[in-house]
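As structure tokens, here come the structures.
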Structure I
Amino acid sequence: MVAIPSIEPSKITAGDTLKFTKNLPDYLPADSWVLSYALVKDGLTISITASDNSDGTHLVNVSAATTAAYKAGTYKWQSYVTKTTDRYSIGSGTIEVVDDFAASNGLDARAHCKIVLDALEATIQNKATKDQSGYSISFGEGGASRSISRLSFGELLDARKLYRSEYRRLKQQERISQGLDSGREIHIRMGV
């Protein structure tokens with residue numbers, strides 16, 4: 001049997017069971033304290049209420065069926081305890097919800113910067129789909145959001161350079177997280 005973690009996870013997959021315990025000696029479930037979590041992202045709110053784990057800890061146990069409905073993205077969370085009319089904040093942090101590949105139907109797993117880069121490339125080549133032309137990006141002075149189809153050719157080239165750089169950084173971070181070198185080339189000029 002897998003040990004149940006005693007800390008909030010930093011990442012979960014939608015469709016997986018979310019289970020962990022929380023030890024709060026000053027707010028015991030046996031004393032009628034209830035631990036709750038509120039997760040928020042882009043106007044979405046997820047509420048989670050822990051139960052008594054019968055060992056002095058609070059148990060968060062969210063079913064796979066429930067997490068399957070969670071939208072992918074990074075959520076901010078706050079935890080708090082309540083007892084009758086008392087409420088106290090306990091902690092806060094972030095948690096990333098990632099898509100369940102097994103349940104996806106044609107999931108576009110590209111990073112946001114790659115999706116925009118591909119749209120910019122297609123627009124420059126005059127091969128953009130309606131969806132690609134409709135993407136809006138913040139670009140230029142003031143950072144106002146504009147549709148890719150409304151950018152001048154020079155702005156398209158500048159935006160492509162910016163998103164290529166961002167995508168290159170992302171790929172380097174992925175390589176480093178996998179224990180590989182960054183893939184960057186280092187050029188040395190030797191004097192004679």
Structure II
Amino acid sequence: MDSSDKPTNDVDDAATVAESLAQELDGAGQAYALGGAIALAYWGTPRGTVDVDVTLFVPPDKPSECLWILQRIGCRMETSAAVESLRDSGFCQVTWRGVRIDVFLPSLPFYERARQRRRQVTLGDRKVYIWDAETLAVFKMMFFRRKDIADVEQIFRTMGAELDRRWVRTQLVEIYGTRDPRIAQWDELDAEIPC
């Protein structure tokens with residue numbers, strides 16, 4: 001990492017970087033949504049993070065277009081590895097201002113419904129796009145790691161009756177089918193945490 005890739009000061013945390021990243025993407029006319037812990041701070045209990053999750057609405061069969069956008073705004077990456085990762089999984093990691101950025105492309109039909117549900121919120125001094133609570137819950141259930149289940153539980157507890165639990169379950173069933181363990185886990189949380 002050279003000096004231009006290091007955080008500019010000690011306060012360049014993930015939220016600050018996410019705010020600046022959103023500004024750059026808006027300036028480039030690129031549709032996006034912030035996810036992960038940044039979005040969770042609006043719909044659940046905030047938790048620390050060392051990275052920023054962002055979905056870029058670029059056709060998944062055009063990874064070079066995605067990398068061109070990222071390079072244009074100053075992201076650093078190993079280009080051939082990033083192209084291969086985007087082609088294989090619709091995902092790559094880059095760095096920007098010394099922070100890891102996890103970049104996702106819309107690799108499933110669900111992403112179009114997710115795009116329509118994005119919410120504009122204030123982060124720092126500007127408006128940014130993030131996933132709404134239900135979409136974030138779907139993505140957390142997709143990853144299905146222990147920390148993601150804990151995050152979903154926090155969304156349940158924070159959002160209460162405002163969370164459209166039925167919509168989330170419908171999306172998960174459409175993606176995975178009724179026998180997937182994600183559905184049983186969702187139903188368990190739904191039963192345990194009252195509206």
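For the read-out mean count of other Cβ atoms within 10 Å over residues 29-36, a value of 15.4 was computed from one structure; give its label from I, II.
On the way: I: 15.4; II: 20.2.
Considering all the candidates, the number was obtained from I.
Which structure, out of I, II, was relative contact order in percent (Cα under 8 Å, 6 or more apart) derived from, given a value of 16? If you can, show how the numbers build up before the last one.
Details: I: 16; II: 22.
Working through the options, I get structure I.
Given a value of 29, 19, 14 for semi-axes √(5λ) of the Cα gyration tensor in Å, calculated from one of I, II, which structure does it belong to?
Numbers: I: 44, 22, 17; II: 29, 19, 14.
Here the read-out was taken from II.
Quick one: FRET efficiency 1/(1 + (r/R0)^6) of positions 149 and 165 (r between Cβ atoms, R0 = 25 Å, to 0.05) came out at 0.95 when computed from one of I, II, so which one is it?
On the way: I: 0.65; II: 0.95.
Going through each structure in turn, the value belongs to II.
One of I, II was used to calculate FRET efficiency 1/(1 + (r/R0)^6) of positions 45 and 117 (r between Cβ atoms, R0 = 30 Å, to 0.05), giving 0.40; which? Show your work: numbers first, answer last.
Numbers: I: 0.40; II: 0.90.
Answer by label: I.
Ranked on distance in nm of label points 7 Å out along Cα→Cβ at positions 125 and 157, which label among I, II comes first with the largest value? Before the final figure, lay out each step's value.
Working: I: 1.8; II: 3.5.
Checked I, II; max of distance in nm of label points 7 Å out along Cα→Cβ at positions 125 and 157 sits with II.
Name the one structure among I, II that helix-only ellipticity at 222 nm (-39500 (n - 2.57) for each DSSP H run of 4 or more, over all residues; to 500) of -15500 was derived from.
Working: I: -7500; II: -15500.
Derived from the structure labelled II.
Values quoted throughout were computed directly from the atomic coordinates according to the rules given, and no laboratory measurement underlies them. All values derive from a computational prediction rather than experimental measurement. Cβ atoms are built from the backbone, for glycine too; each structure is taken alone.
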